[in-house]
Every structure is written in structure tokens, then in C-alpha cells.
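Enquirer: The structures come next, written out as C-alpha cells.
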Structure I
Amino acid sequence: MSSHPVDKSMVRHAPGEPVIRNVNWGGLKTLYVKEVRRFFKVQLQTIWAPAITTLLYLVIFTVALGARHEVVLQGRPVPFADFIAPGLIVMGMLTNAFANSSFSLLVGKIQGTIVDYLQPPLSTGELLAGLVGGAVTRAFLVGAAVWLAMALWPGVDVTPRHFWAVLWFGLLGSTFLALLGVLTSIWAEKFDHAAAVTNFVVAPLSLLSGTFYSVDALAPAFRAVSHANPFFYVISGFRYGFLGIADSPVALGSFVILAIDAALAVLCYQLLRRGWKLKS
């Protein structure tokens, strides 16, 4: 028998023995880069167009109500433009995070390329992280573009006072809508289904969350309904990062959105693991 040592790199692994242990960082990076490149190739539509559309909201409302119009927030008068600017920024982030993640798996099911997501050596957690990571990246790019457009617009102050709150609630809110988009992408069987969630769930919740008005000015019944809207806590916390004041306690908002994110993550993980509506 030969006494030469055996090169272990040339030895085949036994069937069923995992070759990639722990986290497949290479595969996760590949999926994330794929998701980012998919929307970045059409950045005029996915990043800059939402920034211009959101800026138009600011221009229309400030022109209609006048530059001197103010909103009373916790007893402190705030210029209306400064009040709605943070809400418009994060609203653009949320809607684009949902749009990105709700498209990925759905287009794969419709075009018959869903195997490109399911066949690679990625765990369920890695697949979910890649999809959510791409959506959150798009959300922050849109948020940066909207902020830049508003910073260049005269009469609007979008200087952050608590930068940590801007990043924290931007991350929580973007993750929330990214997970909701993944859930929609798993459930939907055609683009009409995803559009229905956008039109009848995401749009109403975002518009009725205190973006254009202070919840404190509402009647008690409507105020209670607003406090049941998770979008309200995202916008309130994000606004705190710019104004230093908010409609609700920042700690409460963090807890509520973090709990929702955790629940949605567990639900999406279980559905992806079972292959519900993804595998025949």
C-alpha cells in the first residue's frame, strides 16, 4: 500500500453530507447582488422617479396650504413643510421596499423561473435574507434620493436631529414592508393579486398614518384607529429623527414594529420552508 498522505480535497463527500456548513455567505451575497442589480438597472424608474413623485406631494401641499401654515405637534408649532417632509421620505421608502420584494418570487412563478430561487444551495433563512436585503437597499436609496431632492428645495428643513432614529425607524419600516412584500409574493399567483395588496392595504395604511396631519388633532375614535395602524409608528418615529418630537413614544413604536417584523419573518420563513404555492 502507498504511504503517501491522502489529499482530503480530492475525497468526495458522502451522500447527504453538507458541503457548505453554517452560512453560505457566497450564495447569500450572490442573491443580494442579483436583487440589487435587478432594480438598479432601471434606476430612473425605481429610484429617481419615486423621488420626483414624492417631491411633487411636498410642493402641492405646501403651495395649496401656504408656506406659513403650521401644525401643532405636542404643543409646539412646526412649519407644515418640515412636518410632512419626513413622512413623505419614509412613505417613499416603505412603498418601494414592498414593490421590490413583492416582485421577486411572483415574477419567477409567472415566468416559470422560480427554480432559480429554490434550487441553489441556499437555506430558507438565506433566501429570505437576500430578498429582504435587496428590498431594504432599494428603500434606503429611494429615501436618500427623496431627502436630497427636499434638501435642495427652498423653504424645507430636513436636517436630522437624531440620526439614529432616522436609520432605526427607516430600517424597521423598510424591513416590515419588505417582509410583507415577500409574503405577498408567496401568496400571489398573478400581478393583479400583488396590485390588490398595494391598492387596498399598503396605500390606505400609509396615507392614513399621519403623514399629512397630526394624529393629536383627530377625534378620539379616529385617533384610536390611527394608533392601531403600524405605519403610524414608523412615520412617527422617523419624524422624531428630524424634528425631535413625535406623535407617540419612540420606545413604544420601536417595540410594536420590531414585534411585527419578527412575526412576519417567522411566517415568511415557515411558508418558504414548506414551499407553499412555490413547489408543485
Structure II
Amino acid sequence: MTTDREWTLDQTFAGPTGAVRWAALGPEDAPPVVLVHGTPFSSYVWRGVARALSREHRVYVWDLPGYGTSEMRSGQDVTLAAQARVLTELLTHWGLDEPAVVAHDFGGCVALRAHLLHGARFERLAVVDPVALAPWGSPTYRLLGANADVFTQLPPALHEALVREYVGSASHRGLHPAVLDRLVEPWCTEEGRPAFYRQIEQNDQRFTDEIQGRYGELALPVLICWGTDDTWIPVERAHELAKLIPGAGLRLIEGAGHLVQEDTPAELTGELSRFLRTGR
């Protein structure tokens, strides 16, 4: 995995809702770290962070079912509830009793549900611009979810234009064309076009409502990182979340939008490395 085009997930886990593609980087005996992506992305957004962390950690990356290179199919359960169960099963599959977890966007909800509802144990948890507090979902997100049957009928060229605009809006600085192509690519195949709307249609606020009142129970080191220029989930939510989690650290990252990994990768990697090393 030395170049962006060579970012390949070379392992498969037969998950309950579809085949999950995954990979591990770094020394096998190093402390484990699991990276969880959000929507509508894939593990590709973690490539730089994963490579940097893999110098001192065993880093596990995976594409959630219905995303990236993992299985996409009609009737697939890709709800946040299902993804949390998949994460829990993956930890068992990997033989990880208590790894550190780093989760972005609705990956934050996935990790929190796995820990609070399914008993998945983490040594520590870092969340990056997470979907964790109600209300969430932009007007565009809600429009797409409420009319998935209509948008699924868009001609391929119009669908691609919509996805490119939507994905691109997650960055404050603007995505490199090759990066945008790679993030959009999975959603433009025959399986990917309906999968894009399926994952939006299936997710709603109830999946965070079920756990939001339990954040005070978190008894592990927690770090909250947030891009100050996030237009998807405003930075004010970072302060709200920090108040709900006992002892949580908060790091605001200037110049970053929702896709902090792409806008300020060095700054984010630095914060995560320190947290993984010190718990602060």
C-alpha cells in the first residue's frame, strides 16, 4: 500500500449483512487500532492516517457492508444498528479483546453503539466529527433518504454528478480530483448506484437517540476531534458532546471541514498519535 491507487483491502470477512473487505497494516505484535469510516466514504479516507499510525500500531481498516469494496446488494441491511453488530463481530474475528478505536462521521455512532449496546470493549476511543447528537442529517441528506426510489432512477451521468457534488462538499479545502474520483467510484457501478441511496434511506436519528442518553456511562479515555469549518455537522456539536462524556478531550482543528482526514491529515494524525500514546 504505497500509493493511493494501491490502497487495497486484501482480506474478506463473511459478515451477517454481507462480505466485508478489510486489511491490516503494521507489526502484528504492535498495539491494535481499528479505524471506522463514515458515509458516503470508505476506508480510503483513512489511508494516510493508517500508514502513519502503522509505524507503531497494528492498524485494522475495513469497508462497511454496502460501502467501498465490500458487498453491495439489494435488500441489504446497512443501518447503523447493523454496522455496529458487524464491528462487534469483526473484533472477535480479529481476536481483539480491547483495541483502540478511531471513528469518523457516522462511524462514531457505529463505535458507540458497539460499545454501549453490544459490549465491545475498547482501550480508548477517538471520534472525528462524529454523528452522535440529535438532530442530524442535512436537508440534502433528508431529501435523498425520503425520495430514494425517485433518485435511484436517475440516469448514470446525473447520478454521478450528484454524488460528486455531495462528496466534494465534505471538504473545506477542496478534494484533489484523483481523491474525489476514488471516493465517488464505488457509487457509480451497477450495484453502487442503488446502494448510495439505500444507505441514506435506512439511517435516521433513532440510532443515535437510543444511545445519546448513555454517553455519561463511558468509562474510558475519549478524544473528540472536530474540523472548525465543518459544514455538515457544525463545530458547536463538539462542545455539546464533550460535556456529555466524562473526561473527554476536545481538539478543534483549524482549516478542516467534515473530511478532516483530507483537509488536514498531518494535524489529525498528530492528535491521534498523541492520544493513542498517552490517552490525552
Structure III
Amino acid sequence: MANGPAPFSDIGKRARNLLYKDYNFDHKFSLSIPNSTGLGLVATGLKKDQVFVGDISTLYKSGNTTVDVKVDTYSNVSTKVTVNDILHGTKAALSFNIPDHKSGKLDVQYLHPHAAIDSSIGLNPSPLLELSAAIGSKDLCLGAEIGFNTTSASFTKYNAGVTFNKPDFSAALMLADKGQTLKTSYIHYVDRPDGFTVAAEITHRFSTFDNRFTIGSSQLIDPKTVLKTRFSDDGKAAFQCQRTWRPNSLITLSAEYDSTKIFSSSTKFGLALSLKP
């Protein structure tokens, strides 16, 4: 819903995206080939150290139904079938992996002008149940999520959060890790021609009284190039340069320097290429 709250998983997402999204310190390649008939193909390859892994997925859309089938280098097959608008504002997705016969899962999402509800249940004799809900509006919403393991009859997670959004900023407060961690994040969009944006995240662990923080920024170097920076209290500094070199195609260069590593390699580099004809 345009004026309703976003799902619980979106609380703090704006700041997380600026601080962490698309930072990649390996070599990654992806090729997307859309098709006007509704059948698309995506090939992805990742080289991490000396290991290369990849996958090929096909995406078929017909009406309200989407079928996504992915095959990786280890011959694992992942399938997801999504049906939109089964009922007004409701979306359901069935996913399973082959050969893992216990991997089946059913996800259902319901969006209302004042609520967003997500539920998930494993399709096996001892399923894992998950439920999250957010209430409010697009500007202010409060949410929570729980996970329950029916085998051990124990909670796997329970988190809560609140977010306040405005056109020029967004702030979020999250109680995570079963109440053991408090996270707060903030992102501010500065009114400048280069789209300069700053974000910060602070984490406090109650059990160890440990405090961590990360700050970052994003701005346009030119209409096709975005530069991002990130600094954290553990001595790491990173930057990312992403350029649109043709419509829907991106090349991303990432680098990170770790000032705590004196006698070993302190710098990591990554390159990602995304092509879409």
C-alpha cells in the first residue's frame, strides 16, 4: 500500500542500504536477459579467493504468477512460485530446493493501509514458524517479529522496531538478537545538486556493554557515477564507486582498508559487473 507501513524487514533499510548494499570484495559478474514473452534469464558468477561458483536462473511471468528456477554449480535446484493478489493485498510464495526434500516453505504477505503482515511456515513434519507485523503509516510505523521452532518448542528470534520517515530523513530504532542488541540508524538526504546523503548506525550489546558505530556517505560525481564511503570504529574504511555505463548496466568497484592489520594484507578490492542488454 502506497500510504501504508512497509514490512517489518524494511525498518532501518534505508540506512543499511547506504552503508552496506553493493559492497563486494570479490569478483562478481551477472548477466540479465529479459524477454518480452515473460521468460527471462539471469546468469551469475562469483570468484572468491580461488573458488568460483555460479548459477543460472530463469524467471517466467504470466499474469499474477511468477516462477523462478535457479541451478547452481553444485547441481542444486531452487524453485520459487509467487502468486500476487490471491486476495486483495495478499501475496503468496511457495519455495523448495532439490534434492533437499525438507526445504519446502510457504510465505504469505498481506498489505493493508495501516498494517503489513508477513508469515512463513516450513513444509515439513517439524516446521519453523515465522511471523512479522508492522502497523502505522508510511511515515511512522511500529513492528515486531518472532520465530518458533516446533521441534525444540523454543523461540528462534524475537525482535521489535520503530521507524520514522520523512522525505529528507529516516530514523529507526531496533531491539534485536532476542533483546540483547539495541540498534539505531539514521539517514539524511541533504538538499544539494549532487544528492549528498549521510547515514549512521550505532549498535549496543547489553550483555557485553559493547558499542559499535558505522558512518557513511553517498554522492553523485556525475549523472552516471555514484561514490560511497564508509567508516567504522573497528578501524575499517571502505569506498565504492558505481557507474552506469549503459542503460541498466553497472560496474562497481569496492575497496576496504583495515588499519588493525599490520603484518598481513590490510586492503581488499572487489569488482562487480552487471549487464542487462
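Bear in mind that the values in this text are calculations on the coordinates, not laboratory data. Since the structure is predicted, the reported quantities are computational estimates derived from the model, not experimental observations. Cβ atoms are built from the backbone, for glycine too; each structure is taken alone.
Enquirer: Quick one: helix-only ellipticity at 222 nm (-39500 (n - 2.57) for each DSSP H run of 4 or more, over all residues; to 500) came out at -1000 when computed from one of I, II, III, so which one is it?
Expert: This figure was derived from III.
Enquirer: Among the shown structures I, II, III, from which was the value -0.48, -0.77, -0.99 of log10 I(q)/I(0) by the Debye sum over Cα atoms at q = 0.09, 0.12, 0.14 Å⁻¹ calculated?
Expert: The structure behind it is I.
Enquirer: Another one. One of I, II, III was used to compute FRET efficiency 1/(1 + (r/R0)^6) of positions 57 and 201 (r between Cβ atoms, R0 = 35 Å, to 0.05), and the answer was 0.95. Which one was it?
Expert: The structure behind it is I.
Enquirer: Hey, another quick one. Using the calculated result 1.17 for Cα Rg over 2.2 N^0.38 Å, for residues 145-208 alone, pick out the matching structure from I, II, III.
Expert: Checking each candidate, the match is II.
Enquirer: For the read-out semi-axes √(5λ) of the Cα gyration tensor in Å, for residues 137-256 alone, a value of 31, 19, 12 was computed from one structure; give its label from I, II, III.
Expert: Comparing all candidates, it corresponds to II.
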